[in-house]
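> Given below, in the form of structure tokens, are the structures.
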Structure P
Amino acid sequence: MTSKTHRNPSRDGYMTEKQESYKRVLLKVSGEALMGKAASGVDPDMIDMVAADIAEVVRSGVQVCLVVGGGNIFRGLSAAAKGMDRAQGDYAGMLATVINALMLQNGLERQGLETRVMTAIQMASIAEPYIRRRAVRHMEKGRVVIFAAGTGNPFFTTDTAAALRANEMECDALFKGTQVDGIYSDDPRRNPDATRYDRLTYMDVLSQQLNVMDAAAISLARENKLPIVVFNMHAPGAFGAVVRSEGLFTKVVEAN
């Protein structure tokens, strides 16, 4: 088990580690993150901020793809708990991710970026069907690819979809934008004594049930040695900072 770490700020007040060099990364954006300060739905200001952050990273020469969640609109698991058929609920949740993907696409295009939305469920009038080789080609041309509708299968979360697509795209890392600045031993919004980790192994996350991503996603990342970087995406420029290995974040890797 990894020992607990604590905040050891450098001169600028933030944790830093050796500069990583990323060629291609996947950013997982939760539906809740897109709510911003709104009670539900999508906050246009949050869309603009996320789009600007992604544009900064793309213009630095890093290829970026995204998986977007739909929890701000509909969550299949919650609906199933209230008596809805789980598979039907998950399909409804997949459609919610498409709405978010189109909103993000619009924000990115306002930043001057070329984008493609690719869906695991075919809906040809608004998005391309997911084809791995085509997605890779889009990225090689500098386009931002947004993967929507999860894996296309019920009972799989968008976290698992993010790990799957990151591996299929041969990404150097999976970045998960959350509402806190890394992985904690407990929810820091409820427990002020929760410990923040700077670095963990996949097995640490699984054995301690830290719940930053579901077990299937962590296991898939572990099998393919895909690093996971967890950070708070609610500050402007946060995505670019963690890509440069600056600021506060938690990195999940094979071994410390």
Structure Q
Amino acid sequence: MKVSLFVTCLADQMYPEVAESVVRLLHRYGCEVDLPELQTCCGQPAFNSGYQDEARAVARNLIRAFEHSDYVVSPSGSCAGMVHHYYPDLFRDEPEWKAKAEALVAKTYEFSQFLVRVLGVKDVGASFPYKVTYHPSCHASRLLGVREEPLELLRNVRDVEFVDLPKKEDCCGFGGTFAVKMADMSEAMVCEKAAHVCETGAEVLVGGDMGCLMNIGGRLNKEGKPVRVLHLAQLLEEGVKLR
């Protein structure tokens, strides 16, 4: 199976180890993974700020980058959600590009979604003897409908002590440009989220979006809280090594 990695800006520039974990796990299941170098941003920052023409230009580039891919897999529910939820509408007045956008939507998956729904993998054979809580990102759960897939993968990890996160449905306050434009509100939200993480007593916070994890992890670090922050792919890959 040929898979193209939609690496995302944050993974490419700040968390390459997340992308590496995704690739290594996909290799375990026989996927041939490539990284189209034409890809850049998905256009979400521009789109969320009201710059639709600029977002459309960036979207065209991403569509071209993955035009010949069989499957497109991303470690970000937020970026995959942008493609799924907004790309066809961005090109609603351009039939040719709308068709291309819809073709990209049909083959684009968030990482856990691809493992569970396409590869049929719910147990990677991992062991992770730590107390873990999970933050479901807004875009993955609400735009993509990715809710059970990460939990199915976590439930099948041996030796893990899983603790439910209080008020887990609440946003962490990142929201891309929201965190810049509404800094005070964003800070209040992430402080509340960090407090709930600490309330669980978890040693590890896991999630599927680096934007959320960067935001919550930054707050926990600022408060001196000894909570390790990992992307789901990192936890699964580390757990495989521990077996």
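Please treat every number below as a calculation from the coordinates, not as lab data. Please read all numbers here as calculations on a predicted model, not as lab measurements. Cβ atoms are built from the backbone, for glycine too; each structure is taken alone.
> Identify the structure, out of P, Q, from whose coordinates mean count of other Cβ atoms within 10 Å over residues 130-137 was calculated to give 21.2.
Label of the source structure: Q.
> Still on this structure: Identify the structure, out of P, Q, from whose coordinates mean count of other Cβ atoms within 10 Å over residues 50-57 was calculated to give 14.1.
Q
> With helix-only ellipticity at 222 nm (-39500 (n - 2.57) for each DSSP H run of 4 or more, over all residues; to 500) coming out at -10500, pick the structure among P, Q it was computed from.
Checking each candidate, the match is P.
> OK, next. Comparing relative contact order in percent (Cα under 8 Å, 6 or more apart) across P, Q, which structure shows the greatest value?
Largest calculated value belongs to P.
> Here distance in nm of label points 7 Å out along Cα→Cβ at positions 74 and 146 was calculated and came to 1.8; which of the structures P, Q was it taken from?
Matching structure: P.
> Taking FRET efficiency 1/(1 + (r/R0)^6) of positions 138 and 186 (r between Cβ atoms, R0 = 41 Å, to 0.05) as the quantity of interest, name the structure among P, Q where it is greatest.
Comparing P, Q, the top value of FRET efficiency 1/(1 + (r/R0)^6) of positions 138 and 186 (r between Cβ atoms, R0 = 41 Å, to 0.05) belongs to Q.
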